[in-house]
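Throughout, read-outs are computed from the coordinates displayed, never taken from laboratory work. As the structure is a prediction and not an experimental result, all values here were calculated from the model. Cβ atoms are built from the backbone, for glycine too; each structure is taken alone.
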Structure P
Amino acid sequence: MPPAGHPATPSENPRGDGDNEPTRVLIVEDHRVVAEGLAALINDQSDMRVVGNVGTVAECVPAAAEFNPDVVLLDFRLPDGTGADAAKALRSIRPAAKMIFLTREDTDTARFAAVQSGASAFLHKSRAAADVVAAIRDVARGKMLITPRTIATLLAKRRSIEAQLERLTPREKEVLTLMAEGLPSRAIAAELGISYTTIRTHIRSLGSKLAVHSKLEAIVKARELGLIS
């Protein structure tokens, strides 16, 4: 404990609640080298420790039940789902746990899913180690690192995406997805069991509704709409 009149430093009291126990961190990351590096970084801090290190959505729930983490550090892309899936599952058993997404997934779709799942922070893996450690400390204290302005922007973009999706027929969504996968028009026709002429009609309709006229534009738009990952 610090002397009377001397405020606790972040390393002495990470949660700011009078509890001097280290912040318990659960890592959910399927790349072992990355997970081990994060564990070494966190365990090198005096005010936090890794209590579990798992690589799938299925593994994170029993791990959280056993170790009762204060903070969960999640990748977005996992072998059996997403970090958002994991966060939602964790909420049902450890509602007080704080969620930090640490990922290479740099899309508004991923950010929106993280916000919906109750994340307190969303960091790209290119961020410095010191930023990750600082985020864990801040989030453990209850700080929200995703700003209201960011959330409002994501909501506005999401409404725009939903409006665009509503304008598309189910068949047009299929055609756009296959265009984004690189299939030429005749191959799309064969895949869907419809005529080449009909495919050309769908592609013209997509061009009119979404301004999609090339494979590259199709890939960008399909990702934006969440039709492909």
Structure Q
Amino acid sequence: MTAIEHSFHEFLDALQTGTDEIAFQNIGERAAHRLGFRWFAYLSLSDDTPRLISSYPRSWTTRYFELGYDDIDPVLRRARTERRIFSWDGEVQMPRSRKLKSFFDDATTFGIRTGVTVPVVGGFGRLAAFTLASQERSAAIDRLVANSSDILHLIGLYFHTNLEIRLSQHRPTHRHRNLTQRECQCLAWSARGKSVVDIAAIVGISPRTVVFHLENCRRKLNAASLTHCAVIATRQGLIP
């Protein structure tokens, strides 16, 4: 299994334990870093109010909407018509207006210069875009996009689909829903019969850390054993 395939499978596992926007932000940020990018951003324009989940600096995202950059952003405009993943580079774009030049200058100030975007176009003008961005182009990222664009495309589509499903379920709030993302991930694999050593290899952490997370799960759910813990977590919708 190649490095990107391993990252992709870990990403899929993590999606199964995402329960809210914070969890999905952590999932997206971890995936971006594993793939060699600095940031990730998911922007959904399906409703009247845009939904942004990203690891961009908050000062940039606030400025982005306050100045109406979402109306002129050439990446978003391209995402409305494209159906496949595409690359972009702000430093080689040719601004056609003062406002567009200001947009590129601002993005560069925050270090956002290049990236790839996966468009998710729906009916009735609905649009979502999943972006992986970096401070500068690199040979490694260029090779990744050239050789693994299909996996990057799937990452964007899976993120969008799982997020929409999870947030539309309106799960009831449980008093024990304070398990961390990593705790849920380790417990989910344990429930499937994986050993501590197996989980450590799959998730990419040490066996000792796996034991630490599983013990936290058992303690937080007040379970007598890991089996009991998995049953409680499954009933409460904490693990698939």
(request) Rank structures P, Q by distance in nm of label points 7 Å out along Cα→Cβ at positions 30 and 182 and report only the one at the top, that is, the highest. (result) P
(message) Among P, Q, considering only mean count of other Cβ atoms within 10 Å over residues 70-77, which has the greatest calculated value?
(response) P
(message) Using distance in nm of label points 7 Å out along Cα→Cβ at positions 78 and 214 for the comparison, can you identify which of P, Q gives the largest number?
(response) Q
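From P, Q, which structure was distance in nm of label points 7 Å out along Cα→Cβ at positions 22 and 190 = 5.9 calculated on? Can you show the working numbers first?
Numbers: P: 5.9; Q: 2.2.
Computed on structure P.
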(request) Out of P, Q, choose the structure whose coordinates give percent of Cα pairs over 30 Å apart equal to 32 when calculated. (result) Q
(request) Could you figure out which one of P, Q the value 20 for relative contact order in percent (Cα under 8 Å, 6 or more apart) was computed from? (result) Q
